[in-house]
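Participant: Once you scroll down, you'll see the structures, which are given as structure tokens.
Read-outs throughout are calculated quantities, based only on the coordinates presented, and are distinct from any laboratory measurement. These numbers were taken from a predicted model, which means no experiment stands behind them. Cβ atoms are built from the backbone, for glycine too; each structure is taken alone.
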Structure 1
Amino acid sequence: MAQLSCVIVTPEKTALDRQVDFLAVPMYDGEMGIAPGHSALMGRLGSGELRLQHAGATDSYFLEGGFIQVQQDRVSILTDRLRPLASLAHAEAEAALAAAEKLPAITDREFARRQDAMHAAREAMRLSGQGGQTRAAGGHGDRH
């Protein structure tokens, strides 16, 4: 079976570099699934769950914004933050939401920054309740 080469880079390091059978990413305007043979694209990522499927198992991560490029079965993701879903703490996400709500929002840029931070915190809160267990391929928990 064909695979994708998936590389995820944060400002600090290359967080992940591995072969996967399929991945689902949170785009800025919805979720996108990517399988081998996908057409080339570049896009803006949102905050939410990144799912990587390999050998019948699904590993889940919390991804916080960034950009994605898909080209010839190679997926490159640049993101501010990538954490295993199991490491998300609900209390930490609640604190992030409280901090985001206090950000200034006088200019359009500040307002957009605050909205993005609030969305990321809400997604982290939602996902922190799911745990980070590895699931059988095709299982998406109680996502929708």
Structure 2
Amino acid sequence: MENFYSAYNLPNFASIEEVKKHRNNLIKIAHPDTTVADKEFATAFTAKVNAIFKQIGNVENKALYDAKLNKYLEQPEILANKNRQLEENMKNQMALTNYIENEAARYKKNADDIKLAVGVGLTLFVVAALIHHNNND
């Protein structure tokens, strides 16, 4: 079963207001009379957007479609696939979080090293200035 919400890049069971707003945005971007994209593609895309809107853009059709979608999404194989996708997303999110934490730690260490180098450099500069000042007296 085709998920019209996914095709619109909306969460499942989005409100009619959200559907209308998103449809209008898509039409503004891809309308054959206003886009710089290929006219044949734009015409086909606009027709698809309008066909989806007929299914989820009014109360009666949306209620029927949502009931079918809900029944479809509750099928064991669909739920299992959704769970696999959620697990994969969680793994990817954890990997990204670990990467960000490692990078943050690395930058902090570099910043600490720079502070230390600046501190040592300033100390050496002050010592050199004192030695130079004492030698000139």
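Participant: Which structure, out of 1, 2, was helix-only ellipticity at 222 nm (-39500 (n - 2.57) for each DSSP H run of 4 or more, over all residues; to 500) calculated from, if the result is -7500?
Facilitator: 1
Participant: Please state which of the structures 1, 2 yields 16 when relative contact order in percent (Cα under 8 Å, 6 or more apart) is computed from it.
Facilitator: 2
Participant: Determine which structure produced the value 1.5 for distance in nm of label points 7 Å out along Cα→Cβ at positions 2 and 50, calculated from the coordinates; the candidates are 1, 2.
Facilitator: 2
Participant: When distance in nm of label points 7 Å out along Cα→Cβ at positions 74 and 122 is compared over structures 1, 2, which one is greatest?
Facilitator: Evaluating distance in nm of label points 7 Å out along Cα→Cβ at positions 74 and 122 on every structure, the highest lands on 2.
Participant: Which of 1, 2 yields 15.7 for Kirkwood radius over Cα pairs in Å, as computed?
Facilitator: Derived from 1, not from the others.
Participant: Here's something else I'd like to know. With distance in nm of label points 7 Å out along Cα→Cβ at positions 34 and 58 coming out at 1.8, pick the structure among 1, 2 it was computed from.
Facilitator: The correct label is 1.
Participant: Check the numbers for FRET efficiency 1/(1 + (r/R0)^6) of positions 10 and 106 (r between Cβ atoms, R0 = 30 Å, to 0.05) across 1, 2 and tell me which is largest.
Facilitator: Top value of FRET efficiency 1/(1 + (r/R0)^6) of positions 10 and 106 (r between Cβ atoms, R0 = 30 Å, to 0.05), among 1, 2, belongs to structure 1.
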